[in-house]
Structure 1
Amino acid sequence: MKKNSPNIDSLWLGTGQPGLLTLARQGQVRHYRKHLLLIQQGDIGHQIYLVVAGRLREFSVSQDSKPREITLSLWGAGQLVGAPALDGGPHCASVVTLTPVVCVVVSRESALAVMQHTPAMAMDVLKMALQRVRMATETTRRALFSDAYSRLTSLLQGQMDPAVDPHGDMRCHPMTHAQMAQHIGCSREMVSRIMKELITGGYVVRERDRVYRICKRLPERW
């Protein structure tokens, strides 16, 4: 195992996730630019990423003639990204940086070694993995069993359970119609049409910083 690094200690403790400090000590601090594809769907992973700062987007791409994207989750400081690398299998989704990102990168071998000797830390990793399962299940349920309007209004209203909401962090940040479409799994044209009608009806306003604000109760159905 690698010698304790005071730099990694101070960086990781600042994320508010002390349970993964032992794991973070096995890695190296790396900086990534905005809009960098960090993980490619289908690739075999050899390392995991502990996010120190910045925001990342996990997404999946369809394999049809007109590829579409759906956002599965958003990650920030204190999160573990790339967990499928731990079992040596392929990544089931891609990950891209939304902002400049700082991560502690830990090899698969080092991660497995420290988890074997630190049951409490292994339990923290397991909890994060279970959180991902809940998020993936919720995203799939919404995509299959609700229409585009319902998914869009849920995103706007913030009514989703924060414990299983893969999009909660997005609501306090500027959103383009294309980004909103990626988050709810529909076309940009559909989002633009619904948003135009909501703004015309006085239900929603767009602030100068491109954050949308609800002015009055949204219709249950459109």
Structure 2
Amino acid sequence: MGSTKETVWQALTFDCFGTLIDWEQGLRQALIEEGAFEPVKARFDEFLRFRATREAEWEALPYRHYREILAVSLREAFVQFGASIDEPTALRVADSLKLWPPFPDTVSALRRLGSHFPLLLLSNVDRAPLAAVVERLGIPFAELVTAEDVRNYKPAPAHFLDARRRLGSRAEGWLHVAASPFHDLVPAHAAGIACAWVNRTGARAPEGVAPRMVVKDLLELCKKLSV
């Protein structure tokens, strides 16, 4: 592959939660507002890791809506750390994701990028809450590809296959922008899709994955793409 300067990018796709939306802060705030997290006998990062592992295991099973998966993984994480959360509360927390905050750089960067490229979202959440997030951001994404649409969850390849179909000839200049190695970088790399890794935490890339570029936030991505 050539360098970024030699590549003519024709379209950008984005993961949403963790890349554009601060899902950790959003989830923490939702649990605080429900008065639910105080009995948990763990640090929040430990709780998040366990919940994410259970979520991925549920997502690898036959399809069910993300709202249900988020709620059940929350309930399992509470039990794991010596507490409990009832189903109605867990579902309210899941429903709150449409209100979770964007990272500070998200909206301004997307406005700049959207004036130069078609923007698509590839998300593991359901279509209605994702549409609500897009409306709050005020960004005219050209396409939304959700788990509900493809009946599967990243890191399975269905999102990327559907995006390639929608992009058509523009897929030759396709850059996927994402924060999660597990959900995005690894499957995109396997599919031969160039990636920009939004590495807000300074983590190390997984073995065998070579993002086309690494940026600390979306404003740095704007600079690298000269917009």
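Summary table below
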{"read-out": "Answer label among 1, 2 for the case where Rg/Rh (Cα atoms, Kirkwood Rh), calculated from the coordinates, equals 1.01", "value": "1"}
{"read-out": "When distance in nm of label points 7 Å out along Cα→Cβ at positions 41 and 65 is computed for each of 1, 2, the largest belongs to", "value": "2"}
{"read-out": "Highest-scoring label, criterion being FRET efficiency 1/(1 + (r/R0)^6) of positions 121 and 201 (r between Cβ atoms, R0 = 41 Å, to 0.05), among 1, 2", "value": "2"}
{"read-out": "When relative contact order in percent (Cα under 8 Å, 6 or more apart) is computed for each of 1, 2, the largest belongs to", "value": "2"}
{"read-out": "Top of 1, 2 by FRET efficiency 1/(1 + (r/R0)^6) of positions 25 and 153 (r between Cβ atoms, R0 = 41 Å, to 0.05), largest first", "value": "2"}
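Rule-based calculations on the coordinates, nothing more; no lab input. Predicted model, so just to flag it, every value in this text is computed and none were measured. Cβ atoms are built from the backbone, for glycine too; each structure is taken alone.
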